[in-house]
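Listed after this line are the structures, all set down as structure tokens.
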Structure P
Amino acid sequence: MKIQESAENYLETIFIINTRKGSCRSIDIANELGYSKPSVSIAMKNLRENGYIDVMGDGNIVLLAPGLEIANKLYKRHTMLTDFLIRIGVSPALATEDACRIEHILSEESIEAISKHLDELNK
């Protein structure tokens, strides 16, 4: 199922915050992305209603299987693309920013080709 880029960004952000801190709340997402708390609240409601996340009684946000699958895929794309851009001479900060934008639009074929190329470089 194809979801909107903004929803993908939220799922990836939840994944990253959970990995870094061990838990994630709406305020963490708002701080990470620089979004307002009401905007994040609306997005979390939509993600919850579509079965991507669950929000625990204490406010902790947990990725459900469909959300985790999307978040994992995007995170892998993001880190691989960041590495690729850095290797070809892009500054780390800009590589991270650009990877965030292009991870949503590259085809699976292009992602696999870049990944294969990086694997060859690592041998």
Structure Q
Amino acid sequence: MIFSYFKNLSNGILILWCYLIWYLVMASLYFAPDVRLWGNSMGVAVIVGTALILATGPLNLTRIRTQFFQVMRLVLCPFFVSSFSALTKGKGFFLVFSPVMLENLTAVIACLIFVIVAKLAKKYA
């Protein structure tokens, strides 16, 4: 099943996976157990995500069922952006890059491993 997913994986979605990997690496390194931070991020996700869904089509059960992953991405992106900003505020980040090169290298290597596995699975599946 995972091989068939990789076989049909577009480059655009592959890049989105790398965004998620980068977020997960940095969020794990700078995690804060602050309920308000995560609650605010969820609130932003619901408000902005709903606006994005409405801006790109109807918000109904049929769309959610047939385009579930697209709808989820529209909600998760504002969550990731707002929580990333809150977690890295005042930590010396430039855009999404940590001031600690080893942290950036860790995220790059994680993305490269994912891309290599995806490309190999696509080639040999």
**Item:** For relative contact order in percent (Cα under 8 Å, 6 or more apart) computed as 21, the structure of P, Q it came from
**Value:** P
**Asked** Out of P, Q, which structure matches 1.2 when distance in nm of label points 7 Å out along Cα→Cβ at positions 57 and 73 is calculated?
**Response** Q
**Request:** Can you spot which of P, Q the value 9.0 was calculated from, given it is mean projected area of the Cα convex hull in nm²?
**Result:** Q
**Message:** Can you rank P, Q by Kirkwood radius over Cα pairs in Å, for residues 9-64 alone and just name the one with the largest value?
**Reply:** Q
**Fill in**
Value -26000, calculated as helix-only ellipticity at 222 nm (-39500 (n - 2.57) for each DSSP H run of 4 or more, over all residues; to 500) from one of P, Q, is from structure Q
**Prompt:** Out of P, Q, which one gives 0.20 for FRET efficiency 1/(1 + (r/R0)^6) of positions 49 and 89 (r between Cβ atoms, R0 = 35 Å, to 0.05) as computed from the coordinates?
**Reply:** P
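Values in this text are rule-based calculations from the coordinates and carry no lab data. Bear in mind the structure is a predicted one, so any value in this text is a computation, not a measurement. Cβ atoms are built from the backbone, for glycine too; each structure is taken alone.
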